[in-house]
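These are the structures in question, set out in turn.
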Structure P
Amino acid sequence: MAKFNYEAKKGPKEIIKGTIEAENQNAAVDKLSQMGYVPTRLIPAGKESPREEFSGPDVTKQIRPFGFLKKVRAKDLTIFTEQLASLVKAKVPLLEAMNILYEQTENVDLKRIISRIHSEIKDGTTLSRSLSRYPKVFPKIYINMVESGEIAGVLEETLKRLAEFRNKEEEIKAKVASALAYPIFIVIVGIATVFILLTFIIPRMASLFNEIGQKLPLPTRLLLSLSSQVKNYWYWALLIVILIVVILKRSGAGKKEKIVFDKLKLKLPLVGSFIKKSVMARFSRTLALLLANGIPVFQAIKITIPTLSNEIIKLEIESVHKNIIDGMSLEQSMKKSSSFPRFMINMLVVGERGGNLEEALLEVANFYERELNKTTKIITSLLEPAIILLMGLVVGFIVFAMLLPIFQISLY
């Protein structure tokens, strides 16, 4: 048995020192954790290793000038979760894990948060409580999962599940983004082409038509008028668009407006089906994740509601949550709602009665994610030719309107 000298936190303020015997460093960390201590320093007896000092990271040099902040992206949080899960699995003490994550993280604002979490844990605060101080970075579901993992003593497994969950969500977003990338590129190129034609090419053709002195056809006159407006006032249109985007991002629509808009979106062909499947997949996977971590159904549903994007379905799930609190089963509550597909209800009924609700929810999530892939392919396969056709018609009209006076001259 090897001996290790340690320093550990016992409560918010008390620091204790001592020696512990264990087979290796991992076993020593386990023993200290079982004793209710948070190890801050652990080295083999008789040896000094600077790498084992769990001193807090220094962020004084990382302060960005002029107060500009770089948002902590979803990808940054996913990487943070994966790395923390790996370190906890390797039995690295939480304080040392925060030091390592601080060194590996590139996002400056996330580095600051890690530094503060390190200080709070060193003062005896739990990881979940430290994370709860940053609700804009760590979602409620994330904090609740970590807290339940700490209480149950399965933080390693919890972080692993969170990392898998976030990776799955990132994968779905990436698939949708890649499917829409080509249509968006076509739209941008098409708009740029039309803008160049209206502001540079057509004005030069207009001077040529003025020299001819002949009355121009109606399509040509309309095009020249549009070209003049775009050339003189395009920056005002751009400014209005930017202002609208900024206002929408700052204030957002009210709840009533969102309900009306979301109801309309659900009725759109193809798009409505896509949104509904997307929400159901997210709901099922999130609920399965929370249930797997030992969180009760009624509490898991409450945590899941804010993660959903459609107000209509959120209202339906809030009603399900209320019914469960009133003593109704999940099956009965969902049957009262019109938003949940029959397939989903049947799967959850089987899962609930068989005692494997988590597996049923995961199966539902996988099913709807497969359906989302199919719907995405259908939408993009229809969208691409539609955009190309529309852009072709616009450019064709411009070319036709410009050539029409030339054809008339050649006829006389």
Structure Q
Amino acid sequence: MSGISRDDIELLSGWFGALDGIGANDDGSVTRLGYSDEEDALIRTVADLAAERGFPHYADEAGNVFIHNGTGEGEYTLIGSHLDSVVQGGRFDGVAGVLGGLFVLSGIGESLPLKVGIFRMEESSSFGLATVGSSLATGRLSGEKLHNIKNSAGKTLHERITERGHSASPRKISAVKEYLELHIEQGRVLEAKGLSLGIVNSIAAPVRLRVTFTGRQDHSGATPMNLRSDALVGAAMLITDVERFALAELQNASVATVGVIQNAPNVFNVIPGETALGIDVRGIDLESRERVVLRISRRAEDIARERELDCSVNIVSKSDPVRMDAGLQKKLSACAAKLGVRYMIMPSGAGHDAMNFVDICPAGMLFIPCRDGISHNKREFAKIEDIITACKVLLEYLRS
């Protein structure tokens, strides 16, 4: 796509540079957890960048922040994303959408009602629950539920939110005419096809399971192999089966990942007495995803019986796959074609804040390529030119 100026590149690059040091780690990654000092600092910095261009902001009761162009209290278009990251994550996931939204807001000025939303705790690193800020804003998440969600230190999510001065039961967002989100793909499809843009038609949704095996904690040297009740061995058996169950659903694009292992007492000379697994199962085909979840649950129970262990399987969180608005897909496609941007219609394997808006307004998403498909990693990278290209498509859509 032509028409990307050096000034535009320098402007957006400068905005990314203003955030670079926040939450930076020595290895080049960033850690910017939701409802943390780092997330607060990121929001303040973006709000300052917006103020420099004459755009005020306000926060809702949950701490989500909205930058706007002061065009009244009626219906408005909302462009949103997040600023938090996973532990040792990259600098583009979420941030590209927020800064891209600010770029679009700068291009629109006061010609139509437009806001840029910064949603809290989109990532699930701390509490195992994703898209928290947007879920609270849209009423899809009850504040009561947050009393039962804890991090590894035993603090509840309700405590984390309220101790930072926010409400876990905010008023529901209103007057949103349509929701748009720009995001890095977090995969390698666009790059492999040599395309600049993806228009998202559906978003996969996860089921998060916590499977706990409880055996007997004994001395590792004094207990014969045939008398052991080793929780970790049971968990290890399930881990390989999780992969097998997901591979059986490959044609339906379901996936499953054991991302957390908590082993106790986790020392050399003690047989593990308790091992808990955090398992993420997701897909765009609800029946396929549920088959994987059911097989995991049944296999965990079978392993426990075979190895004389106790076992519990708990659902930490669950949401359903969603479809993006067909009308928005069609209009965004037409705008991309008009600008000569090569694009494809594609699903999202990752969850995003956009999925929480489908019940209250038309919602759409644009993907841009990320190098080698890498995300949640210090090597995460997207071209500034690709972000601007997506912004130009959004501008064309808003002006049409």
Structure R
Amino acid sequence: MSDFFFGAATSAHQIEGNNRHSDWWEFEDRVLSKKGIHSGRAANHWELFEEDIALAAQLGHNCYRFSIEWAKIEPKEGQIDYDVIEHYKKVFECLKRNKITPIVTLWHFTLPLWLAKRGGFLNKKNLQIFVDYAKFITAELSEYLEYIITINEPVVYAYQSYLTGTWPPQKTKFRLYKKIIKNLAKMHNKTYHVLKSRNPELKISVAKNNQVFEAVRKNNFFDNMLVAYFHNDWNHRFLDMTKHNLDFIGINYYFYRAVQFKKALAKDFYQYPYPTCRTTDMQWEVYPKGIYLTVTDIWKRYKLPIIITENGVADSKDKLRQSMIKETLEWLFKARDEGVDIHGYIHWSLLDNFEWDSGFEPEFGLIKVDYKNYARSIRPSAIMYKKLIEEYQQKIDEES
């Protein structure tokens, strides 16, 4: 892992559109449409991928993290749509022409509806189905693959789908939350062994959402106990279960959480504004130093290379994004200068997209999307990011 990656990320359901055979499409029809939320054609990336990849290259990106959609590849159990696979091959060829390294996510939240109806990954019998799918699709795309993310944000998925009930299948049981995390860890480990046995050169990880936790009352025993619990349960438990089957650690960093001891420990974080008082359009705290705290913690504990696989802000006016990217990279490279083995920073997101149960209102993109005609326009923050890429790449080249 000698190259340093600078790029941006997306996921298939959020930008491609028409993911009709997925559990999320069904959830949108049944639940979210009542709130006027439906992904529809999303950002129409399915048709406009060449334009989007060309824009990424224009912005100086040397990698692109994206997912391939299982529900499109296998719309019915055992029924493979080879036209979809050919489409993804065209995406890979386009990336190759633009000298952009693909980092491919095999599963980014959405399930084929047929698998969801059989219990998804809560049903242990279905774990092998994913392993077999991963084996099949990586064989089909073998000539293009080097970096693979098996699972995106397993703990976020477990939390939203099996604890809060916000996402499908809308369960709200703590025991199910714990069970699905264990199942996903087993699934990753099995997938890792199968894929590495076929191609030892693959570099495989997960994209793990880690957060910074801080006690509201600095000297309160119970607040500090709660911080320790969240830090271990949210940040480390899944990685501890998979650490021997990771070639690097993908980190998605968004959240600063100040927590206070209250009764409903399992379901709620108790937030407390960080002194900068900067919040995104989704009211998430902006805390760039947190990426330094996160990667130094991960490096100390696991001693594995780290790639930031997501980091960004919902910022429709593009006011926060520039300072956030600049400060985040300063903190990230401070950690790198202190010996943390950092191999990349991938911004979320390349494009404005469908932000799950929040619909299209949150705008995370370096590139703005006009959903009336799908026109793309480069935001000022994307230009600034390009300049920072050039500056940091020069520094990296000088070091080597």
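Side notes on the structure shown:
- Computed 2.3 for distance in nm of label points 7 Å out along Cα→Cβ at positions 30 and 238 - originating structure among P, Q, R: R
- At a computed 8, 27, 29, 18, 9, 6, 2, 1 (P(r) over Cα pairs in 10 Å bins from 0, in percent, for residues 86-229 alone), which of P, Q, R: Q
- For -23500 (helix-only ellipticity at 222 nm (-39500 (n - 2.57) for each DSSP H run of 4 or more, over all residues; to 500), calculated) the corresponding structure among P, Q, R: P
- Given 13.1, 40 for Rg and Dmax of the Cα atoms in Å, for residues 78-141 alone, calculated: source structure among P, Q, R: Q
- Structures P, Q, R, by Rg/Rh (Cα atoms, Kirkwood Rh): label with the highest value: P
- Which entry (P, Q, R) yields the derived value 22 for relative contact order in percent (Cα under 8 Å, 6 or more apart): Q
Readers should treat all values here as calculations from the given coordinates under stated rules, not as data from a laboratory. Remember, it's a predicted structure, so these values are computed and weren't measured experimentally. Cβ atoms are built from the backbone, for glycine too; each structure is taken alone.
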